[in-house]
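A.B. asks: Quick heads-up: structures coming right below.
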Structure P
Amino acid sequence: MSKETILVVDDEKEIRNLIGIYLENEGYKVIKASDGCEALKVLKSQQVHLIILDIMMPNMDGIEACIKIREHKNMPIIMLSAKGEDMDKIMGLTTGADDYITKPFNPLELLARVKSQLRRYTKLNNAMQNINSDIIEIDDLTINVSTHEVKVGEKLINLTRREFDILELLAKNRGIVFSTEKIYERVWNEEFYQSDNTVMVHIRKIREKIEENSRKPKYIKTVWGVGYKIEN
């Protein structure tokens with residue numbers, strides 16, 4: 001079963017629910033939003049692999065939302081519109097959409113386009129990862145393994161060697177929880193002593209440097225009683 005997350009953005013609840021049923025039956029995780037503003041909020045907090053985006057919506061329409069999304073994200077975007085004129089299609093595609101479908105649509109056709117775009121996106125991402133295997137990107141955090149450079153947005157972060165090694169270890173193994181013992185043994189290549197709080201001190205220092213609020217970390221999460229991880 002598929003595990004990709006798809007964001008469905010449409011001001012009509014019935015349309016959102018209809019699309020959601022077909023996608024969920026195929027194993028996709030579905031997140032729903034009623035306009036462009038709500039969609040942008042979702043993208044700040046959750047990983048999304050494809051967006052189905054209606055053009056005609058209140059507050060922020062699909063064209064404006066697409067432009068804003070493309071400033072930071074490169075996942076496939078399929079535009080929906082009740083209009084079938086060529087200019088609407090051209091506008092949607094020139095603002096960064098990957099595909100376009102006109103309402104009313106056949107849900108099975110939309111599903112086929114979703115699968116096609118995800119296959120192409122996955123293939124492209126795999127190729128880019130092979131080219132840029134030394135670059136790790138997690139939201140605004142960029143880690144260059146070959147140059148040992150770390151950036152949050154455009155800000156260059158100065159980490160010590162040990163701090164960098166810990167961050168690299170967690171970033172390369174996203175979703176995996178590492179105990180302080182495992183981190184110490186992997187980074188220092190020495191046997192861990194139970195009373196040693198070296199790892200905790202280094203984690204705190206890393207957070208102070210890369211997090212906006214080190215007490216509510218965005219990147220390095222604490223799994224209480226277990227250890228630390230960077231989420232997917």
Structure Q
Amino acid sequence: MNVLLLGATGLTGRHCLEGLLALPEVSRVTTVTRQPLDHHHPKLKAVVADFEHLESVAGHFEVDALVCCLGTTLKQAGSRQRFRRVDHDYCLHAAKLGRARGAKAFLLMSAVGASRRSPVFYNRVKGQIEDAIAALGYPQFSIYQPGLLLGERQQHRRGEAALATVMPTLNRLMVGPLSAYRGIESSCVAQAMVNEVRTLDPAALKQADPQVVIRRHEDILALACAAPLVD
């Protein structure tokens with residue numbers, strides 16, 4: 001199986017890259033990044049591209065599955081327009097390129113609370129990209145909606161760091177419908193995504209009707225524990 005990974009330098013994407021490269025079921029992992037990737041592996045094809053012109057590397061999107069961990073924050077983006085450009089437009093362009101070249105599965109990192117009807121701009125954009133990719137008709141479209149992602153980021157976020165320190169206590173208080181908002185380790189989300197890739201059958205998906213699966217906190221934990229990553 002050939003897999004393309006977007007967002008390989010991010011918090012969850014870094015873990016996904018390691019896990020995908022370790023899977024014996026995956027023969028090649030292609031990454032598309034804006035800057036050269038500081039990583040080397042026999043199965044890795046690292047592509048540097050301008051995300052404003054992804055069509056220039058369209059040939060690399062001829063894969064079985066795409067894993068998208070691409071995203072930013074409003075603060076990092078600097079404006080709502082720029083945020084939407086990254087979290088919506090770039091992701092959708094990549095999804096279209098993959099689908100046009102026969103990709104059969106798309107795994108998207110979204111966020112809990114995503115809805116195109118949300119009054120919250122961040123959640124609304126996340127909901128809009130979910131709907132847009134669903135309309136492309138991927139035989140397998142899995143949407144990951146974790147709560148606060150925990151882990152060591154390359155760029156420090158003071159607010160998230162403070163929240164992470166009290167998250168274990170908050171998690172215990174979040175029961176019922178609120179459990180979907182519990183904090184979760186980014187490595188756990190990545191493990192779930194990698195384990196899902198492991199189960200994909202491109203030949204079977206080629207004949208399958210489009211399916212959309214939404215994975216929230218409990219589902220992500222269960223999938224992450226379904227099978228350990230290869231050491």
Structure R
Amino acid sequence: MDLPRTARIGALCWIVATPLFLAANVVVGLRWSGPAFSWAEHNISDLGNVTCGIWNSSRPRYVCSPWHDAMNATVLLTALLLAAGTLLTWRVAGSGRRVRAVQSLLLLAAIGYALAGVFPADVDENLHVLGALLIMGFGNLGLLLAALAPGSTPLGRLRARTLALALTALAGTTLFFAQQGLGLGVGGMERVAVFPLLLWTCAVGITLLRPAHHASRSTAETDARQ
């Protein structure tokens with residue numbers, strides 16, 4: 001049985017979101033000058049700040065992002081792709097309370113990306129921080145729950161990789177909010193907290209599009225009808 005067209009589109013949304021977000025981090029950062037953007041020193045949010053100047057009293061750093069509009073638009077598009085991917089693959093991702101909890105937490109993470117994109121840190125810091133908490137808190141909690149999904153589901157078949165990504169993301173989140181860089185810098189630690197969720201959704205999207213998944217899904221449905 002072929003994957004439904006809507007689910008294919010959802011899987012593609014998840015696959016596209018990851019390289020899009022990563023590319024924006026690189027390209028927008030390269031537009032900085034005097035000083036250059038540093039993945040170790042600067043936060044992801046600094047790429048979206050709309051004004052230039054010294055930012056953050058607890059960890060002062062000069063921020064000036066000429067292509068902030070491009071970054072904020074990309075963050076918002078990432079939110080839409082994550083939400084679309086979650087909703088369009090809702091049925092084929094599996095069933096049960098754990099899977100539904102994972103999907104609900106992913107939607108909260110998508111809302112977090114939307115808040116971060118619409119409200120840059122230097123425009124509305126409170127809403128921006130709320131967005132970050134939804135991404136790194138609820139999103140990474142969803143990633144951990146995904147590692148506990150039934151093995152018969154697409155999420156469960158990625159259990160080992162999911163657990164490794166979840167533990168990495170949660171450790172990164174804890175250290176980032178504790179402002180501990182451990183050699184990577186605080187900005188680098190934020191990426192350790194944020195990137196695993198996107199890498200995971202990309203991996204799930206690829207898994208859903210594989211012919212092997214279609215065959216196993218068709219077999220399971222046949223067995224269920226007998």
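A.B. asks: If helix-only ellipticity at 222 nm (-39500 (n - 2.57) for each DSSP H run of 4 or more, over all residues; to 500) is computed to be -21500, which of P, Q, R is the source? Present the calculation step by step, with values, prior to reporting the outcome.
C.D. replies: On the way: P: -13500; Q: -11500; R: -21500.
Of the structures listed, the value fits R.
A.B. asks: For which of the structures P, Q, R does the calculation of relative contact order in percent (Cα under 8 Å, 6 or more apart) return 12? List each step's numbers first, then the result.
C.D. replies: Working: P: 12; Q: 21; R: 25.
Traced to structure P.
A.B. asks: For structures P, Q, R, calculate Cα Rg over 2.2 N^0.38 Å and state which one comes out highest.
C.D. replies: Working: P: 1.20; Q: 0.96; R: 1.07.
By Cα Rg over 2.2 N^0.38 Å, the leading structure of P, Q, R is P.
A.B. asks: Quick check on the output: 2.4 is distance in nm of label points 7 Å out along Cα→Cβ at positions 50 and 106, derived from one of P, Q, R. Which one produced it? Mind showing how you got there, number by number?
C.D. replies: Working: P: 1.7; Q: 2.4; R: 3.2.
Matching structure: Q.
A short reminder: the numbers here are calculations on the coordinates, not readings from a lab. Computed from a predicted structure; not experimentally measured. Cβ atoms are built from the backbone, for glycine too; each structure is taken alone.
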